[in-house]
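Only the coordinates and a few stated rules stand behind these numbers; no lab work does. All values derive from a computational prediction rather than experimental measurement. Cβ atoms are built from the backbone, for glycine too; each structure is taken alone.
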Structure I
Amino acid sequence: MLLDEDPATLIHHTIGNFNIHPDKVAIGRINESLATLQQARDLRIRESENALRRLSRNLQTLASQHNETVSSHNSTNHASQIVELDTQKFRVAKAASDLEIEGERLEQELDSLRSKLQQLELQGVEGDDPIKEKRALEDPTLLKLKVYRSLGIDVDPDLTGSHNKATIRNAQRGDVHVVNIDDKYSRFFYANYFWQTL
């Protein structure tokens with residue numbers, strides 16, 4: 001016998017020295033990947049077949065519509081439609097031109113009104129000087145305020161529009177007095193106080 005040990009024992013020891021478990025695991029993973037790829041391929045094929053069927057139906061619909069359009073086409077009607085569309089185009093162009101002219105006119109009118117508004121804002125609420133003088137002559141309250149102002153007394157309105165505060169200026173002495181007017185004192189008291197301050 002050539003070998004010192006029994007061949008079966010040698011073969012058994014040799015097989016024991018091989019580690020085939022990782023190879024089995026790798027082959028299992030490969031088989032799973034192949035199965036997943038096959039499923040994805042089948043799904044893509046089904047989707048492509050469905051898309052192809054939809055496109056075929058659309059093609060048939062469009063082909064039938066095209067055939068109907070070609071069969072119903074009339075060159076005489078087509079020419080008359082072109083003439084009618086040209087007429088409408090010229091009408092629209094004329095209307096656009098008229099609207100542009102009207103827009104320019106309205107823009108000039110707007111500029112004129114803006115300049116008038118600016119003049120009125122510069123004149124203020126009471127108007128220009130002749131109108132102010134005329135109103136001052138007509139309004140007794142304005143006349144009283146003008147008289148007070150000429151004496152050096154400015155009557156200031158509060159937030160409600162009531163004239164409850166007076167500023168008295170004495171130019172000779174260089175004094176300025178601010179007086180709050182209320183109902184605690186009589187008009188006679190305020191008149192005396194104003195004359196003494198002036």
Structure II
Amino acid sequence: MQRQQWSKSERNTLFKLILENTCNNRVNWRLISAKLNRTANQCRKQYNYQTKSLNLKTNKRWSGAEFGQLFGSVIVHGKKWELIRKLQFPNLTAEQLKKKYELFEKRRKQGEELVRKILKGEEIHKQEIPHIIIQYQHFTKLLHMYENVNQMDMLSKQAVLKTDKDFNIRVSVAKMKEILTTHGIEV
């Protein structure tokens with residue numbers, strides 16, 4: 001199977017074949033891939049990649065509520081991206097949700113390592129200050145959400161409560177504020 005870039009004519013053919021080979025909202029990727037001499041996975045990913053740029057919703061920043069909805073859905077349903085897409089995010093593709101989740105998880109884990117370091121009282125290096133600022137902003141939003149937890153939908157509530165269980169949000173915010181103030185940064 002080909003591993004080279006998609007040409008414009010291939011992309012146009014892909015969209016045409018999708019229209020011709022969709023029945024009951026299900027795309028026959030195997031049939032399409034055979035006609036394009038590509039794998040079904042390559043065709044599906046190319047389609048998702050191309051439609052991503054057409055989807056205005058993905059071009060805007062996600063709100064805390066949308067992230068809460070995504071993480072709450074993962075807590076309830078696991079990483080069943082197509083199910084989450086159908087139930088919560090019909091304007092996005094399953095691949096977009098997966099990528100958003102994976103990127104956020106990677107950044108969250110890096111941030112959590114830094115917060116753990118702060119809570120343990122370990123030495124903070126100057127190059128870590130920008131990351132502390134980002135985590136401080138994130139945890140400040142979480143604190144606001146936590147204080148208004150009764151006004152949230154169930155999925156967002158679960159995500160915020162899990163974070164507070166893992167890290168005492170109030171203590172984390174106070175310690176980060178203290179470190180930033182020590183380094184001359186007003187928060």
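Given 21.3, 64 as the derived value for Rg and Dmax of the Cα atoms in Å, which of the supplied structures I, II does it correspond to?
On the way: I: 53.1, 156; II: 21.3, 64.
That value comes from structure II.
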Comparison of I, II - label where FRET efficiency 1/(1 + (r/R0)^6) of positions 112 and 144 (r between Cβ atoms, R0 = 30 Å, to 0.05) is highest: II
If helix-only ellipticity at 222 nm (-39500 (n - 2.57) for each DSSP H run of 4 or more, over all residues; to 500) is computed and equals -23000, the structure in I, II: II
Highest-scoring label, criterion being relative contact order in percent (Cα under 8 Å, 6 or more apart), among I, II: II
Ranking I, II by mean count of other Cβ atoms within 10 Å over residues 96-103, the structure that comes out highest: II
Highest-scoring label, criterion being distance in nm of label points 7 Å out along Cα→Cβ at positions 64 and 104, among I, II: I
